[in-house]
Structure P
Amino acid sequence: MQKYALLPDEIYRRSFATVDALLPADKWPPEEREVITRIVHATGDVQLAEHVLFKPEAINQGLTAIARHTTIFTDVSMVAAGINKSLAHFHHCSIESLLNQPGLEQIASSQQITRSAAAVIEALARLGGNIVVVGNAPTALLALLDALDEGRCQVPALIIGMPVGFIATRESKEALWKRSYPAITIEGTRGGSPAAAATINALLALARKKSEGHTLASSL
């Protein structure tokens, strides 16, 4: 313990310095690199960096939504738990796990779908213009895409589509990527709550930098 233990701030600094040194210097625009850095830091998997995909203007649309005090909807509580509450509070952004809606077990059972899909369907009227973060269930992402395709939901400001697993996971991300909706995703079967939460945390941190920079410029 004495050999390896460091103060939290030093661990944080060294961790990000290590990730920064592992990533190519000029491969991504600065804001995309910020997102990728946080994903790698959260997952401990530097190979993920090559598989993070950004739709054009996805980051800008996410930052604009944050500036408008978006609600951040997550597919599971684990993603919500990983979101930096101080940053969300700074931007007056509320966080809601869709699985916390009442009656989902009955809806899922009656329609023969997963609770995650039922949770998305029950919340469709509220998702438009907000940020939707899927870090666990591919069925949640597929349910959202079906609803968007059928005009049952207004387009979210940003979809962070990073479900994890081996059944319908790759397919759900490919379906997201084929569409024109603003999105950030990770190719293949990898992803998960840490990666999804890291992505929204990166956007919240970028939005704070922009906000503080604007405030400073306005005061000069």
Structure Q
Amino acid sequence: MRNDSLIEKQLQNMRRDWDSRAKENARHYVATSRTDWTDEDFFASGEQAVREEILTDMINICQFKDPQSMRVLEIGCGAGRITRALANLFGEVHAVDISAEMVTEAQRALADRPNAHVYQNNGCDLRVLPPLEFDFAFSSIVFQHIPNRDIIENYVREVHRVLRPGALFKFGVQGHTLVQEIPEETWLGASFSQSQAEEMAHRCGFEPRYSHGAETQFFFLWFFKKPAPEL
């Protein structure tokens, strides 16, 4: 059952902690393998992530559309590492993050990418976005840090709202099912089993077509918005 006061407290904690992490070392907390990222290496790691997670999956993502004609959405852009790589591939990119400090870092990283737009949101919905329809939505290593399944599910429902019919939302969640929800936690996210993920998809109006990495930290899900009914 939803506990709105608990959710609001968790969102406040998430905003506070991610602002603090961004001030300390934004790039390290986005990609924890290093503490001394240079511009070149940091953005190259984003290009590598897009090669591995996007370019290998273009049939599902583009559905025969020209990438340059597509408008895409990223949930949890952090310091703009993947956002910049997405902007190099797709015609238009919109990205959100709960942290004002991270958004500032991302805007700096994207200053020379006029097709990329970054917004600070409230950490659970997409009301901050302009009234646009998106061709693809993506989120990588973001929901693994959200401590409440209700917050994650609200995001999924919001993505469904802004996607065009038939479009894909590809994203990762925490798949270690022994992980427990800890209300004060803002690093270790709430976990999903295969069945919990599929049930969430159906509640939010998606078709859960593929998955990879169940019972691991990097449990990726392919949720397709159902096509519009034929008249």
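Please treat every number below as a calculation from the coordinates, not as lab data. This is a predicted model, so every value here is computed, not measured. Cβ atoms are built from the backbone, for glycine too; each structure is taken alone.
What the table shows:
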{"read-out": "Which of P, Q yields 24 [relative contact order in percent (Cα under 8 Å, 6 or more apart), calculated]", "value": "P"}
{"read-out": "Identity of the structure behind 1, 7, 15, 19, 20, 16, 10, 6, 4, 2, 1, 0, 0 (criterion: P(r) over Cα pairs in 5 Å bins from 0, in percent, calculated), options P, Q", "value": "P"}
{"read-out": "Structure responsible for 0.45, with FRET efficiency 1/(1 + (r/R0)^6) of positions 81 and 161 (r between Cβ atoms, R0 = 25 Å, to 0.05) calculated and labels P, Q on offer", "value": "Q"}
{"read-out": "Which of P, Q leads on distance in nm of label points 7 Å out along Cα→Cβ at positions 65 and 185, largest value", "value": "Q"}
{"read-out": "Source structure (of P, Q) for distance in nm of label points 7 Å out along Cα→Cβ at positions 33 and 129, computed value 3.6", "value": "P"}
{"read-out": "Given 17.4 for mean count of other Cβ atoms within 10 Å over residues 17-24, calculated: source structure among P, Q", "value": "Q"}
{"read-out": "Read-out helix-only ellipticity at 222 nm (-39500 (n - 2.57) for each DSSP H run of 4 or more, over all residues; to 500), computed value -12500, structure in P, Q", "value": "Q"}
